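Undergrad: What follows is a group of structures, each given as structure tokens.
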Structure P
Amino acid sequence: MGSEGAPRRRPRHLWGLLRLFAGAAVVGTLFELLGVPAGMLLGATIGAALVNQRWTERMRPAEVPLPLRQSGLVTMGFVTGVLLTWESLTSTAIIALPVVAAYLLVGVLNLALVTLLMKRYGVDPATAAFAVIPGGLGEVMSMAMDKGAEVTVVLTVHAVRLFTLVLIVLPILLAVLT
């Protein structure tokens, strides 16, 4: 079965990756065109998740191979690194104290949420920590996968936090401040 199984598996694997990419691209583009904040990222996440569900008995969820996942993280790091210049760092030094205070407050709230997830819902410490850790969804999910956390719990809690910030808190802040 060794050499006979390999040719069948590879096209199925490629089909799964193409399906994920197409779902991510379509929904990401739609959200971007609709003007949803962080539309490409949020839409890509939702699109990939939708096409990766077992809608029928024959459908199998696709997995992203480690080298492709790492390439994606390198790309995200590259794009972020290009935005960091000496000018951008020095101009934000003015607001350093309020930012530190905000991060301390977020840290306290995250510790409370970690405690709640562990005590009330029986979530293991690694999963609870990754579920509330600040950071980009891609980076957090990659670290959670590498450390063996329950990815579905991490993704659910992190996505709810992200959607709440982007779709509820941000519009309220913009309405109040403008």
Structure Q
Amino acid sequence: MNFVQRGLLLLAWLGLSPVWAQTAAWQDSQPCPAWVAKEDGQPPVADKRWDLTLSPYTHHWGGETAEHKPVVLGSLDRAVAGNRFCGMSLFSNSFGQPTVYVYAGQRWDPWMDHSKLFVKVTAGIFYGYVGKYKDKVPFNYNGFSPGIIPALGYAFSPTDSAQVLVLGSAGVMFAYGHRF
């Protein structure tokens, strides 16, 4: 089992484990820097502070090439005041390299008067596009590159959603989200 598979397995266990989800110490932990929270924003609901996102599939705009590998992603976000959040994603990038994305973001829900639709945007730093693939992401320096990822989601329950993440000119990622 490689680095990304182990990380995804851990994220899935943490997000879906009833024992972990009920542990107050984890529920109350706050990994986000203070500047992420909106000063006068509404705090998150006590039992909906964390989001687990899992993606089994990414579609590339130009179609799959012989270089492309399956992209599998797991993310864990912590909500803070003002519908903002911070988080980290572990994934195997399009070229099979283990990659990390650390970010902060904003979520808008409901969106455009549709009670189940939401939009979110993250901005952060990627690490993992290295070697001959270093030029596959813009502004890459020694494997580090900035990223901005918008997403459109549909909440089919208070805790579960389907999301489409737009990956710039590379493609779209389809994901499942679980709020706990």
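Values quoted throughout were computed directly from the atomic coordinates according to the rules given, and no laboratory measurement underlies them. A quick note: this is a predicted structure, and the numbers were derived from the prediction, not measured. Cβ atoms are built from the backbone, for glycine too; each structure is taken alone.
Undergrad: For which of the structures P, Q does the calculation of distance in nm of label points 7 Å out along Cα→Cβ at positions 83 and 107 return 2.3? Kindly include the intermediate steps, with their values, before the conclusion.
TA: Values: P: 2.3; Q: 1.0.
Going through each structure in turn, the value belongs to P.
Undergrad: Taking mean count of other Cβ atoms within 10 Å over residues 51-58 for each of P, Q, which is largest?
TA: On the way: P: 10.8; Q: 19.0.
Ranking P, Q on mean count of other Cβ atoms within 10 Å over residues 51-58, first place is Q.
Undergrad: Right, next: Given a computed value of 8, 26, 35, 22, 7, 2, 0 for P(r) over Cα pairs in 10 Å bins from 0, in percent, which structure among P, Q does it belong to?
TA: The correct label is P.
Undergrad: When relative contact order in percent (Cα under 8 Å, 6 or more apart) is computed for each of P, Q, which one produces 20?
TA: On the way: P: 13; Q: 20.
The value was obtained from structure Q.
Undergrad: So, one more: Can you tell which of P, Q yields 11.9 when mean count of other Cβ atoms within 10 Å over residues 115-122 is derived from it?
TA: Details: P: 11.9; Q: 17.0.
Of the options listed, only P reproduces it.
Undergrad: Work out Cα Rg over 2.2 N^0.38 Å, for residues 59-162 alone for each of structures P, Q, then name the structure with the largest result.
TA: P
Undergrad: Using the calculated result -25500 for helix-only ellipticity at 222 nm (-39500 (n - 2.57) for each DSSP H run of 4 or more, over all residues; to 500), pick out the matching structure from P, Q.
TA: Working: P: -25500; Q: -3500.
It traces back to P.
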